[in-house]
Structure P
Amino acid sequence: MEKSGYISEIKEYTEINVNRCYQCGKCSAGCAIAGEMDYPPSMVMRMLQTNNEENYQSLLQSQSIWLCVSCQNCVTRCPMEIDIPRLMDYMREKAYREKKVNRKSSNILSFHKAFLDSVKHTGRLYEIGLVAGYKIRTLNILQDMDVAPSMFMKGKLPILPEMVKDKKQLTTIFKETEKDASSSHTQK
C-alpha cells in the first residue's frame, strides 16, 4: 500500500515513485556534484522514502537540491530509471515557494532568476542581460569583469539581444507556466 503525505504529492506532480529506489547507489557514484552536496542523490532518495516530514524539510532546506545540474547521469545509471533531476526540480520549486531556500544557494537562485528574465524578455539567452541581472542580484559587480573585453572582441557578447519574432506567444507561455504552478500548489 502506498504511503500518503509528501510521497503521494511527489508522485502526483512528478510521476516519480520514490519507493522504487532500492538504494544501489549508482546515482551517487555517477554524480559529478555528489561530493559538494550535503545529501548525495541516493541519500535524498532514502530520506524521501522514510516519509518523515523532518527529513523532507531538511531536504527542502538543503543545498543538494540547488547543486543538481540536471546532467541526467543518475537517470542513465539507475536500473529503475528514476528521474532524480525532475525530483530535484520539484523540490527546488517547493523550497522556493515555501521560502526555504538554503542561504548558501542564493547565488544559484540569482542565476536562475537572471536566466529566466533574459529568456522572458528576449525569447533567447542574452548573455549581457544574464550577467547584468546576476551581478545586480548578487551585488558582485566587478568579479570576473576582466574577461568581458576579450569576449566582446571575439564576438561572444553581442551588444543587442537577438529577439524572437512572436513575443506575444512568449508572454503567453510564461503566464501559463506561472498560472499552472500557482494553481497546482494552491490545490494542496
Structure Q
Amino acid sequence: MRLFTALDLPQTVIANLEALLDTLRPTAAIHWSPPANLHITTKFIGHWPDARLDELLAALRALGPLPPIAVEIRKLDFFPNPRSPRIFWCGVEAPGLDALAAATEEATARLGIASENRAFSPHLTLARIKERLSLHKLNEAISRLPSLDFGHFSVDRFFLYQSKLHPSGSVYTKLREFPFSQS
C-alpha cells in the first residue's frame, strides 16, 4: 500500500478552489489536480506492508490529544521558483499544523519510516509542471484575480489515505479517521 496522512478541506474551500482552477486551467497546458484530490499532506509514508497496517494505525491513534487547528488557504506560487517551476501551489497558513506534522514524523520514524529531509511546508498542489513552457498567460490570469484568499476553517482530525496510481492519475481512498481528541 502507498500511504500518506492528510487534512481534508471543507466543501466551501473545495468549491472556491474549483472555481479558481476553472479560471486558470485554460491558461496553461500543465497537469492540473482534480479538486476532489486536494488535501493538506502532513506525512508521506510511502509503501507500507498490509501486514503491518495495524501497527501504523496504533502509532497514529497515539498522537492525540491535540488542539483544533485554524487553517487559512491563501496565496499562489511556484516551487521551487517561478523561473523553473515544477509545482503550482496554494499556500496553507495553519499555526499548530507543524506540531501535528512533527508528531506524525516522530511516530512513523519509530516504525522505520524515513523522515523528511526538508522542513514541513504545508501547501495544496494545484498542478504539476512536467516540461518547460511559457506560463505567461497563467501569470496574467493570476494577476487579475480579485483575491488570493480561498477560505478558512478549523480542523480537529486527520486521515490516513491510500494512493493508487491509475493511467488517468492518482486515486486517493480514505482508510481511517483520527480525531485530535479521542475521549
Structure R
Amino acid sequence: MSAKPYGLIATFDNTPDVYHAAEKVRDAGYKNWDCITPFPIHGLDRAMGVKRSKVPPFSLAGGLLGFTTGMLLIFWTSAVDYRLIVGGKPYFSPLYAFPVSYELTILFTAFATIGGMFFLNGLPMHYHPVLKSDKILSGMDDKFHIVIESSDPKFNLANTKALLEQAGGKDIEELEA
C-alpha cells in the first residue's frame, strides 16, 4: 500500500485464542485497538483493559436537570404565573410536583444517556475503515479479529505484525485508511 494504512487486522479461530491475544496486546501497551467478535465474550473487556464507561455522569446530569425542571415548572405555574388557591392548598408543594418531576427525570436521563453515548463514541459515523476489509463478514459469523490502529502511539508496522503473529493471529493484513 502506498498510503499510510488504517491499521492491521488479524484473524483468530476461537474464543480462547482471541482472549489471550487481547491480553498480549494490552500488556504490550497498545491503546487504539479493538476486538471484533460474532458474540459477546465474558471477560474480554477486562482482558482488553477497557475502563468503566464515561456515560453515567451524562445520565446523572440529565436526571438532575429533569427533576429540577419538573419542580421549577410546577413552581412557576402554581406559585408565580397562575396563582390560584384551590381547597386551601399551598401555592407550591413538592408533594404535588413530584409526579411531573419524576417523569421529566426519566425522560431527561434517557435523552442525556443516548446523547452522551453518541458524543463519546463519535457518532454518527456512517463509515469505518474496517468495513473495507472482506474479513469483517467472518467477524460477524464465526471468526474473531483484533484490529490495531495505526494512530496508536506504539504502532510500528513490523513490530505490531510480529506481536499479532506471536499472539497467534492468522491472515494478518493492512487495512486501507
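Supply the structure label, taken from P, Q, R, corresponding to distance in nm of label points 7 Å out along Cα→Cβ at positions 61 and 149 with the calculated value 2.2. The value was obtained from structure R. In terms of percent of Cα pairs over 17 Å apart, for residues 77-116 alone, the structure with the greatest value among P, Q, R is Q.
Tell me which structure, out of P, Q, R, gives -7500 once helix-only ellipticity at 222 nm (-39500 (n - 2.57) for each DSSP H run of 4 or more, over all residues; to 500) is calculated. Traced to structure Q.
When relative contact order in percent (Cα under 8 Å, 6 or more apart) is computed for each of P, Q, R, which one produces 51? Source structure: R. When distance in nm of label points 7 Å out along Cα→Cβ at positions 109 and 165 is calculated, the result is 2.8; to which of the structures P, Q, R does this value belong? Among P, Q, R, the structure yielding 2.8 for distance in nm of label points 7 Å out along Cα→Cβ at positions 109 and 165 is Q.
A value of 1.8 for distance in nm of label points 7 Å out along Cα→Cβ at positions 69 and 125, calculated from one of P, Q, R, originates in structure Q.
Starting from the value 48, 32, 27: which structure in P, Q, R was Cα extents along the principal axes in Å calculated from? Write down the numbers at each step before the final one.
Numbers: P: 59, 37, 29; Q: 48, 32, 27; R: 79, 34, 29.
Source structure: Q.
Every number here is computed from the coordinates shown, using simple stated rules; none is lab data. Only a predicted model underlies this, so the values are computations on that prediction, with no experimental measurement involved. Cβ atoms are built from the backbone, for glycine too; each structure is taken alone.
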